[in-house]
1. Tell me which structure, out of I, II, gives 57 once percent of Cα pairs over 22 Å apart is calculated.
2. To test your reading of the models, identify which of I, II gives 23.9 for mean count of other Cβ atoms within 10 Å over residues 29-36 when calculated.
3. For relative contact order in percent (Cα under 8 Å, 6 or more apart), which structure out of I, II has the highest calculated value?
4. When FRET efficiency 1/(1 + (r/R0)^6) of positions 117 and 157 (r between Cβ atoms, R0 = 35 Å, to 0.05) is calculated for each of the structures I, II, which structure yields the highest value?
5. For which of the structures I, II does the calculation of helix-only ellipticity at 222 nm (-39500 (n - 2.57) for each DSSP H run of 4 or more, over all residues; to 500) return -7500?
6. With distance in nm of label points 7 Å out along Cα→Cβ at positions 101 and 133 derived from the coordinates and found to be 2.4, which of I, II does the value describe?
7. Quick one: mean count of other Cβ atoms within 10 Å over residues 69-76 came out at 25.5 when computed from one of I, II, so which one is it?
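Derivation of every value follows stated rules applied to the coordinates shown; laboratory data play no part. On a predicted model such as this, the values are computed, not experimentally measured, just so you know. Cβ atoms are built from the backbone, for glycine too; each structure is taken alone.
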Structure I
Amino acid sequence: MSDAPVAFWVDTDYDREYASNGHSRYAAYLRDAAFEPWTDNDRSVEWSVFAWRRATGPVMSPGYVRYHPRVLGAQLARSGWNVGLIAIVSLACSWPDQLKTMLIKPLPLGGRAAYWQDWPTEYLGGDTRYYEPGEADLAARPYVLTTLSLQFTVPSAALPEPPADTTAQLGAAQHALAVLVRELNRIVGPVLSALSGSPSLAGERDW
């Protein structure tokens, strides 16, 4: 059993509790869009991309798939090179050591000394959330926001084929998400673990 933080998970409880039909919010979002694959080849990849997009923001808010607080975004796309599945995951991270010496020094700004700030955070339900500074934040102080971009191919052999009819749509999408969450956690989780072991942003907890 890995001790790495969980990067992604499916929130089935919220999905069922807040469904207008008492069954699944996600099912409604699937019905609102048509699955239109580009080709007849590797349709499992395109189906998984479709299922992921319908389960995450900005389509669903909050998403059916939830993220670790450090995960700023996660996009999946069909590769035009080998028809595989590509993932791009962005993580909020602390300042690299090469910059820290410079960033802790005061910065002359508008006739006053200001200090660089790391990612602003807020606490919701005991959990830390990172967010982009707003105009009021920037008027008060400067920010250096560092991110880590993970770009990789997701193994696709276990991904399901798209359903033959709409009655099986939800089950096929949930199957695809289960595979995607497992594979993404396997790759992203150890990176989150390494980030959590370094000097981190205040108040972080691992899921």
Structure II
Amino acid sequence: MADPKRPLSRLSAHPWHGVSPGPQAPELCTCYIEIVPTDTVKYELDKASGLLKLDRPQAFSNVVPSLYGFIPRSYCADRVATRCAARTGRTNLFGDGDPLDVCVLTEKTISHGDLLVMARPVGGLRLVDRGEVDDKIIAVLKDDALYGALADLSILPKGMLDRPSHYFLTYKQPPGATTSTCEIAEVYGKEEAYEVIRTSFADYAALEADHATAGL
């Protein structure tokens, strides 16, 4: 039996900071999954501890339509916001201060989150919420029988794109609200998704440098 007073020799990696997005990123990314379509509550990474926490119940029938999480060692800050401004002509934008979100399409039923998957980005949704830039990368599970061959978001049937679009336009709406603060400023394909991911890596590197300078 292990001695509970003995220091642990190995600790779990922090999903955001301690996991590599992979040597082939952005073409093939390691993604951390927080929630799955069968979840009736929204789970979210606790940034301080690296543990998955219950954020809030899902509102009514508003259920995430795919695996949902983020790309490790990414960050949405000034550079991601600047790219959004350049692409959309918007002003007074800022990053949401979180890792870059990703939706992973798969035909398989994954029973729970808090796991890593390999996925290929095929496009994304440029979500803006009251000036806050919150891109959602759309990816497909590596070697998935149904989605694995999908090359670009542009060839995804409209009805299948409508599902994540509707979710993100309404997932922050309080009960009874008739309008959304969120808007999709752009739907983009694979090549732009790659650039958004690279830009989020640059924002993360800047965050890391700032922490090193501050001695954190």
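1. I
2. Numbers: I: 13.1; II: 23.9.
Checking each candidate, the match is II.
3. Ranking I, II on relative contact order in percent (Cα under 8 Å, 6 or more apart), first place is I.
4. Values: I: 0.20; II: 0.95.
If we compare FRET efficiency 1/(1 + (r/R0)^6) of positions 117 and 157 (r between Cβ atoms, R0 = 35 Å, to 0.05) over I, II, the biggest value is for II.
5. Values: I: -10000; II: -7500.
Source structure: II.
6. That value comes from structure I.
7. Working: I: 19.6; II: 25.5.
Value 25.5 for mean count of other Cβ atoms within 10 Å over residues 69-76 corresponds to II out of I, II.
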